[in-house]
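Enquirer: Alright, structures below, take your time with them.
Throughout, read-outs are computed from the coordinates displayed, never taken from laboratory work. Just so we're clear, the structure is a prediction, and the values are computed from it rather than from any experiment. Cβ atoms are built from the backbone, for glycine too; each structure is taken alone.
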Structure P
Amino acid sequence: MILLSIPEEAALCRAAFAGVKVGAMVQHCHHGWVIEPLTQPPEKRIAYILSDKPIKEQALRLHLFRPVRNAAVDVAQATWDAALDAARATYNAVIEAAEATYNAADKAARATCDAAVKAARATYATTAVDAAWATYAAADKPAWATYDAAVKAARATYHAAVGPAWVTRDAALDAAHQAECPDCPWNGRTIFPVATP
């Protein structure tokens, strides 16, 4: 990879982003991501690179920061977003219902326990206090187990729903990156796999 001067790389980066809007998929906006949605105007990121990143990193960052031109990435991202939204909605509905059921059971058991503890303490009957807490635990434990089972099932359903969309999205991102950034130093975690001089 041949890097130009920082001003030249900045000019090329700005030209590449002409007309690109927030939300577009971009490569190497951040050193630890290959492709991600643009969350701010590209000029803001370019200005940040030029003002806040080490000089020795600026040319490379500007060289690699580009919009993704592969339409398959947009389709894969939209599919992923839709799957994620649907899975989250299902998960949240199950969790809310499970929490409501648990909270109702816990509240009733707790009220019974609190009344028994109050009465026992009034007469200094410590064994009755222990018995009240044991009764509470006996009522609360199955309610918690039901809640926990609902959470585990909801998580499994969530992962089953988003997993295939993630695989499709990931494959599209990898293919676009390989096609559009062939001489990239990305090592799977960063664009700086070795210390820059």
Structure Q
Amino acid sequence: MRHGETALNAARVVQPADTPLSAHGRRQATLAATRLAEMKPTALLSSDMPRAMQTAQAVSAATGLDIELLPLLQERNFGELRGRPHADLGFDLGLLEAAPPGGESAAEFEQRAATAWAAVVARRAASPGTLIVVTHGLMLRALLGLLLPEGQHIASSPPNTSITVLDAAPPHRLLLAPCTRHLDEGAPAGGIA
């Protein structure tokens, strides 16, 4: 699941590491947590960035699960580009291959995503069942790019608090594409359909 909305991602600004959820993002997280609780999860992993941890706290409150922090799940480090509006960059940040000053390259980020996935798989093996992973848009996109066949890749970052469900064992099948049904008024919260 992607973290809830922040004021900076709503304003299309490259987020510093310490960016918290907005009030709207906290509400999104609560709605997503209710939906995830109905899936009877057995473990909860999260990036240690505040926006992901705050989202995971909502899931923890709804499920009773302890949050296990996995720094490997952090968003790509854009270094000195953090805090700048996307419109001022002059390029699509998601397509940047080189490492910005003080940041990581696309190749470094993809390697970290692969290492993060190995840690997620190891954690799930220790506690079979539904494992909730709270992370960031580009990390989700990178993970899905690593795990899914070419035709199932996601072109952009999934929406805030979107829930994505994958088969745990390879070949990984996308059981639920990034879904925000829990944010629709009047929609039932539960299930993965």
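Enquirer: Out of P, Q, which has the highest value for distance in nm of label points 7 Å out along Cα→Cβ at positions 9 and 113?
Expert: P
Enquirer: Where does the value 51 come from, among P, Q, when percent of Cα pairs over 29 Å apart is the thing being computed?
Expert: Computing percent of Cα pairs over 29 Å apart on every structure in P, Q gives 51 only for P.
Enquirer: Thinking only about distance in nm of label points 7 Å out along Cα→Cβ at positions 73 and 89, which of P, Q has the largest value?
Expert: That would be structure P.
Enquirer: I have -10500 for helix-only ellipticity at 222 nm (-39500 (n - 2.57) for each DSSP H run of 4 or more, over all residues; to 500), calculated from one of the structures P, Q. Which structure is it?
Expert: Computed on structure Q.
Enquirer: Where does the value 2.9 come from, among P, Q, when distance in nm of label points 7 Å out along Cα→Cβ at positions 81 and 97 is the thing being computed?
Expert: It traces back to P.
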